[in-house]
1. So mean projected area of the Cα convex hull in nm², computed for just one structure, reads 3.3; which one of 1, 2 is that?
2. Work out the source of -10000 here, i.e. which of 1, 2 gives that when helix-only ellipticity at 222 nm (-39500 (n - 2.57) for each DSSP H run of 4 or more, over all residues; to 500) is computed.
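Just so it is clear, none of the values below were taken in a lab; they were calculated from the coordinates. Computed from a prediction, not measured in an experiment: that's the story for all the values here.
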Structure 1
Amino acid sequence: MRRATTYEELLPLIQIIRTGRLFEVQAWIASGKPVSLPEKTEGDRH
């Protein structure tokens, strides 16, 4: 699974999950889009 480079990359996935569209989550994962948070870097506040 691919790791996101920014938190913003995951915002569409979070919205899909919040609205319960599980088949779209499956499609997101199958298409190779990121599903993991970016690695924390120094100075990150998240």
Structure 2
Amino acid sequence: MNLGDVKLKDLGKVTSESLREMGEDILDKTEEKVHEMKEKVDDDKNRF
């Protein structure tokens, strides 16, 4: 086994984990925004 192979494999694992976490954060923030927008729409509906 080559030392370079281990580093590359570890880097790939760390990168994929980081991307997964970033994706989850984006999804969470998107869900929050959608919820806020729905509440705003409901408020606007109640106003008229």
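1. It must be structure 1, since only it matches.
2. 1
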